[in-house]
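None of the figures in this text is laboratory data; all of them are computed from the coordinates on show. Just so we're clear, the structure is a prediction, and the values are computed from it rather than from any experiment. Cβ atoms are built from the backbone, for glycine too; each structure is taken alone.
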Structure P
């Protein structure tokens, strides 16, 4: 009897693992199942961008909507691990999580469920933990930010030329979440784009200490405006800043999606990562039984980095044409966002810099990232690591998170 029970238990376990499918075995498109974990829900522009991207991807691949199990409002706590386990047990062949703080919990799940692929946005550890079933993904959004910055700079220069502000009053404000490299890379590239067309521009940055907090983001934007900022952008996920701009009549450049619906008279343009190309790649690799790149980086060329249509009602004339021309130059390498000849740090040119690419508890800067006068973002890993504080940008406060 004991032998029969043991045999039955082995058969049940084998059937259970077979239902999950080996991560390196082929499966059919009809049978693939995807788990999507998001920090917030569709009310967050950040999370909505992932959700929309996933459903565009499955539509492009001819999959059914019920082949995706969506879990929203999953905190960067053990809740993420529990959710990832639940999705694996429900038969998901691949599980994706969208927030930086999800990473460690996803890695823990990947170690336990080796027959399921786990993928993560904005993370830093895939290239060092080296699990066959865990991967990071991001995009060269600093190029999109740079292009959006050109739109901002052209607006300010138009205001200068029209006598609406003096050239020394060309001050932008930026609402950031945390003092993380992802945010610093974003606001620096935005500033450099603006500076390329408005040489006198300066920028003040403030941090909310949250990725999504409507009230804090609105107050931050209002404070920047009262401090003399003539244009606002942000790396935070609510409509707080755009709505503050609309109320004050101050131009706004958004992120992750258009906010023209709440700022028809102030919204200029937005940059975003389109996650559909990655999700299609991720799903195809899963179906074909192929290993997913440890650090996948989306680009302008593959359609992952986008600048949305310009609001011509607010933008300076010729903005779309300027963005298109600069995008072509970025694609062919004629210009580089972090060309070290275009900025200084403490009044000095930078010809060498070691970035914190390989995660360690002490955040040691160990990897040289400048080659031939270019700081190469996204080359050593997919997630941003540009964290220099360049001249022209003033941090009004700092928030490094937990």
Structure Q
């Protein structure tokens, strides 16, 4: 079975899945990429061990997004003669691939990281394009339960829905029993308003006041808010000991996560949040906003973390509870390790294979694909300064809102 996936760029969290597909018995897997790297990506990519093809770079930039239009995908697909074509988006390049599948009577599989929540505000045109593609698709791959609800909203039956989770190498992040965790908090993401690192600093400040001691916060990542964040950290040095790591390699990440007690993910909008997989695999309780896809799925409120709206006082109350109660922290830590277990590369690859087999008419149990927990993997003096953090954060949030 020759499977050809058409996607924008090589994503680090998908490459290990593609590597497994390349060695799957009876599968001839190819990936077609629109470009090697988009300008705003600083990803540290793992080694690729699958057949890959790169199209001639051709994209437009619109509202910070890259819209790829590569007509040369058409002759390449005709040359490859796929049994199944998978597309994971709706850029012109994806649509070219979809029309090739229709023209050659090839099985088309729709794949998305999107969710029912993330696509609520789509325009009528965007929805019509999705209806067109979904009508001609034989099976569907979601990255989350909310992604499956998205397909349901378009009338797709359960029997044609499969899961290919967003995941990380869990075993690589697994902490040792006696690991030392000197930081109270860790924030690991881009330093941008949509990820809200200023809110993380505000939470650390408010937690310090509740604990009546200085807290510590480790920032990992880079972005446009870095200068503002460093300035605010100096103003709040009485309450929070802040350290900046900057961009970190994949090899350095496990040690960084394991140096902290609580992971903060105050995202304003994320279809998932792979960094939370890394945090959970490192045994961290997670504080997360309800605007991230992991909320309610990987992170369950009151079990391995807390899901709260972006209110610093509410987050600080949760953080205080975890930092003061060692037994509760240990319970949440263990549950993070347990919950992340099913989100693994082998399971994610199996979901893609099952979706493709279903598209070709084989009998496949959709409810089992991607869900099996037993599938193993291969192998962070004074109130005025604290108030300044909230003011700076509010200003940047408002600026983004005005530009939307």
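Say we calculate distance in nm of label points 7 Å out along Cα→Cβ at positions 238 and 342 for every structure; which of P, Q gives the highest result?
Q
By the measure distance in nm of label points 7 Å out along Cα→Cβ at positions 54 and 142, tell me the structure among P, Q with the highest figure.
Looking at the calculated values, the largest one is Q.
Using FRET efficiency 1/(1 + (r/R0)^6) of positions 246 and 326 (r between Cβ atoms, R0 = 25 Å, to 0.05), single out the structure from P, Q with the greatest value.
P
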